[in-house]
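Next up: the structures, one after another.
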Structure I
Amino acid sequence: MEIKKSNTTEKYLPYYEIYDKVILKMLPFYIEMHKEIVSLINREKKDKFNICELGFGTGTLTYRALMTFPNANLLGIDTLPENIEKAKEKLQKFKGFNYKKEKIQDLRLDKKYDFFISSLAIHHLSDEEKQQFFKKVYELLNNKGRLITGDLVKSPDEKEWHKYLVNNMGKEGEYRWQVHKQNKEDKPSTIEEQLKWLKEAGFKNVQFTKKWFNFYVFYGEKKL
């Protein structure tokens, strides 16, 4: 189905303009997914350590991470100016937040980090880019560090997500679904492939911990 402008579709604002509101309709588990990601940061609340967030978007996961670990330093990586501006406003009270405008596949850091986290970012990478990316993150992690991500994966379960969108959002749900399916920037891989690539990059204790439709939280740990 080709998306064309019409009286039906013109009323829907572009996704990026209303992201924080529409994402909660499209992904009813969005907050729970973020809670799960943060719960896998195996540190005490008072600890000081370094986090790098890959594709921090409008800063929702960033906010939760820094509220949970107020002494942590977090570097956010993103490319979209509109995201960065929204995040800066949302995160202005956190002294430990800094950001860098850069594509995650071009990641260049001047030090190692204790945790890399991401939400809905890695699926924009091709299969080959994911494999190279996992290897790069592994090298940039401190020992006992983790890469933790919540993301869209390639799965037959997307049919259930499609059904949910239509049942709960009606015509807008179908419209958002069709836009998603035609988005060439979405390049999801299966969960099995990604867990395999993490292991090949050197990660240990590789596993997924929760799933909703075709969205998974999974992680790998660096153990020397």
Structure II
Amino acid sequence: MALAESLMQGLQEADYDVVHSPTLAEADAVSVLPDLILLDLGLPDGDGTEFLRSFHTANPGVPILIITARDGISDRVAGLDEGAADYILKPFAMPELLARIRMHLRLHSQTNITELHAGLLNLNLVSRDVHCGRSDMDLPPREFDLLACLMKSVGRPVSREQIAKDVWHSPRRMSSLDNLIDVHISRLRDRLGDEEGAPTLRTIRGVGYQLEVITS
């Protein structure tokens, strides 16, 4: 309860409207759809994972940030697989939590975007079609997700950590993922190189990757 009171105070001081539901029953009874949920898995009347699963299924656009002391890899993977947008371990610093909330609210505000553009390259997030000029690009699912991740930040570097989270849904970057990322980046770079008018995929040493639109 002390943590909940501290969180409410910090969130209210940051000008957020806060509804506190100390039990699963009260959370299920909330009638107003929130913009974001902070979910503690250890609740007095049950495990928050079931709430996470059911709420995310009904409202996939609302980001759910898990706050928990469960630090096992399997716990994190399970939470993210069930639909959590982020996994925050106790104890945590309030400024970091507020930064994560701002990030996810920004992403949430972009959920109505269905198409991404970079030069002559066009990607539809709903139909999962990709076109470059008049040519169709048939991408495997992982390469499509990777391209979408990069196109959302066209002209800006995207870190390997961000790619691991957005494309592979991994809570942290792991060395085993670096090889997979490199392989998929190489394949995607080759595909883009075959398309006239496609953006260039650059490696930003020590940072990650960046799509750049080349203008003549």
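Throughout, read-outs are computed from the coordinates displayed, never taken from laboratory work. What you see is a predicted model, and the numbers here were worked out from it, not measured in a lab. Cβ atoms are built from the backbone, for glycine too; each structure is taken alone.
Among candidates I, II, the computation of relative contact order in percent (Cα under 8 Å, 6 or more apart) that gave 14 used structure II.
Between structures I, II, where is distance in nm of label points 7 Å out along Cα→Cβ at positions 43 and 187 highest?
Numbers: I: 3.1; II: 4.0.
Greatest value across I, II: structure II.
When Rg and Dmax of the Cα atoms in Å is computed for each of I, II, the one that comes out at 19.6, 63 is II. Give the label, chosen from I, II, of the structure having the highest value of distance in nm of label points 7 Å out along Cα→Cβ at positions 91 and 115. Top value of distance in nm of label points 7 Å out along Cα→Cβ at positions 91 and 115 goes to structure II. When distance in nm of label points 7 Å out along Cα→Cβ at positions 75 and 99 is computed across structures I, II, the figure 2.3 traces back to II.
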